[in-house]
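Student: Structures given as C-alpha cells follow.
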Structure 1
Amino acid sequence: MSDASVHQLLHPSHWKTAVGYANGTLASGRTVYVGGQIGWNAGQVFESDDFVAQVHQALINIVEVLDEAGAGPEHLVRLTWYVTDKQEYLARLKEVGAAYREVLGKHFPAMTMVQVADLIEDRAKVEIEATAVLPEG
C-alpha cells in the first residue's frame, strides 16, 4: 500500500486523470460503514436550505461518525452521493469542491453520484454514504 492509511488508489495508466475522485481503492483493515448523512446538524435541524451548505454539513456529519470509530477523512475509501438536482450540483461545483476540501481535505476516494427523485427528509437536497477502512489492530 502506498501510505500508512491502508489504502491505495487504483487508476489504469492509460485512462484520463480522475479529478476530485478515484476510480477505485484497494484497502485492507477494519471497515466502517457510515449510513447516509444529510445536511442537518446533530440536533436533526436543517440550518439552511442552500445546497452547498447542506453538502458541507453532511460531510461534517460523516467526519463526526468516523471519529466515533477512531477514523478520519484519510480512511475514506468510498463515498456515494445522492442529489435531488444534478443541475444545481453542476452549477455550483466549485463551491461544492471548496466545501469538500474544507471538511475532508485533499483526500479523494472512489465516488459515485446519482440524482434521485427525492430523499426521505423533505428539506434534504443531498445524502452521502461513506465507507472507511482503518488499519488492523
Structure 2
Amino acid sequence: MAGRTRPHAGAMRLSHLGLPVRDARRSLRFYERYFGFDPATARHYEDGTVIVRNADGFDLALHAVREVGPPPDFLHFGFRLDEPEQVRALLARMRADGVGIGEDYDEPAYVAFKCADPDGHRVETYWEPEA
C-alpha cells in the first residue's frame, strides 16, 4: 500500500471481544467449560458486564442485555487448537452435552466445527496446519 503509514511501530493483536448476552453467569459457565476462560479472572461491573480472561490473555466481555438478536449468517469468531484430535474431542464432548452444533468438517488439512453459545453466537473451533 504505497503512501500509507503504519499507525504504530509495535505489533498489534486482537485482545478482547464484547458479546451481548441474556445471562452473563450462564455465558461465563459456557466459555469456562468449553473454551478455557478462567472464572477467577472475572471482573463484574455495575452495568451487568462481566469480563473474563483465558490463558492466552484474551478478554471476553459479556454484556447483559434483555434480548440478543440473531447474528448475520457469516458472523462468527473462532478458537484455533494445536491438534486435530483436540477439535474432535471437544466436538464429541459438546455433542454429548447437547450443545447445538452447526457445520463440521474433518478433512486432512482442516478439522473444524461451529457451535452456538447460549445466546446463539456462532463459535468456531478449528485446526489447520501452520502456513
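Student: Taking Cα extents along the principal axes in Å, for residues 40-87 alone from the coordinates of each of 1, 2, which one would give 40, 32, 13?
Tutor: 2
Student: Work out FRET efficiency 1/(1 + (r/R0)^6) of positions 24 and 120 (r between Cβ atoms, R0 = 30 Å, to 0.05) for each of structures 1, 2, then name the structure with the largest result.
Tutor: Top value of FRET efficiency 1/(1 + (r/R0)^6) of positions 24 and 120 (r between Cβ atoms, R0 = 30 Å, to 0.05) goes to structure 2.
Student: May I pose another question? Matching task: -6000 is the computed value of helix-only ellipticity at 222 nm (-39500 (n - 2.57) for each DSSP H run of 4 or more, over all residues; to 500). Pick the structure from 1, 2. Let's see the in-between values first.
Tutor: Numbers: 1: -8000; 2: -6000.
Computed on structure 2.
Student: Where is relative contact order in percent (Cα under 8 Å, 6 or more apart) largest, in which of 1, 2?
Tutor: On the way: 1: 38; 2: 21.
Going through 1, 2 one by one, relative contact order in percent (Cα under 8 Å, 6 or more apart) is largest in 1.
Student: With Rg/Rh (Cα atoms, Kirkwood Rh) derived from the coordinates and found to be 1.01, which of 1, 2 does the value describe? All intermediate terms of the calculation are to be shown ahead of the outcome.
Tutor: Numbers: 1: 0.97; 2: 1.01.
Matching structure: 2.
Rule-based calculations on the coordinates, nothing more; no lab input. Quick caveat: nothing in here was measured; it's all calculated off a predicted structure. Cβ atoms are built from the backbone, for glycine too; each structure is taken alone.
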